[in-house]
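What follows is a set of structures for review.
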Structure P
């Protein structure tokens, strides 16, 4: 799982392999791309479990590992076009002037809030609620 404490060694491995210039594929490649887009997290990747703890970065509390994992979830959804509404939402947000990265953050916020709220209640992710949330980003056709 991309958000668990047990995934810390995986993130560290990706970080090291990326810094060594090794070729990465699949989830590792996506994780590396997100890491490259978030240089503010660089100091935490080599600090083990500290990367799994909330950190104050630019005045915000952020968990680098969870934030990176959420980015990967959205990138996978976009790659697979599943749900198809995620692509429409991204395009609509970018059409409103958001950069791709800013738009991804909007999608991350929506998915992450629903996912973690569901998990805390011991329930599965409410996919239909997520899809309805995505639809708020683009007009009905």
Structure Q
């Protein structure tokens, strides 16, 4: 696939963004690449087009599949797999939910150990607000999925 300069920029930006999610940069780059593709890509195509090792492409696609952000397809007449992005809010939220829950747990721990009642209250309130957002986003994703 011949990537345009803006597409290459998008791929690099997604790679940096996914680092903040606790994922390797290559995984973010592979996800962006798959989002741009009109058809599934093999590991060989991913490795070539992104200039990464095939093993790195393999690890990245496995992570994306595990998070529900990509899926694997058997290529017709071949043993090779093709991968494509899943355009699904629930998958993206699930990928981010682990980090969000760890952050909420950290806030709850901080609220338990803080000697200041004000700090305890603020951390508890923030944790509760984040939990509420997670519940609402999950419900939104479910309703979006049902609406298809």
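Every read-out reported here was derived from the displayed coordinates using simple, explicitly stated rules and does not represent laboratory data. Keep in mind the model is a prediction, meaning the values are calculated, not measured. Cβ atoms are built from the backbone, for glycine too; each structure is taken alone.
Name the one structure among P, Q that distance in nm of label points 7 Å out along Cα→Cβ at positions 40 and 120 of 5.5 was derived from.
Q
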Exercise. For FRET efficiency 1/(1 + (r/R0)^6) of positions 48 and 88 (r between Cβ atoms, R0 = 25 Å, to 0.05), which of P, Q scores largest?
Worked result: Q
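Quick check for you: by mean count of other Cβ atoms within 10 Å over residues 24-31, which of P, Q is greatest? List each step's numbers first, then the result.
On the way: P: 15.8; Q: 24.0.
Between P, Q, the highest calculated value is found for Q.
Tell me which structure, out of P, Q, gives 63, 34, 29 once Cα extents along the principal axes in Å is calculated.
Q
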Seminar exercise, completed: Taking volume of the Cα convex hull per residue in Å³, for residues 32-111 alone for each of P, Q, the highest value is that of structure Q
Exercise. With helix-only ellipticity at 222 nm (-39500 (n - 2.57) for each DSSP H run of 4 or more, over all residues; to 500) derived from the coordinates and found to be -23500, which of P, Q does the value describe?
Worked result: Q
Exercise. Quick one: mean count of other Cβ atoms within 10 Å over residues 56-63 came out at 10.8 when computed from one of P, Q, so which one is it?
Worked result: P
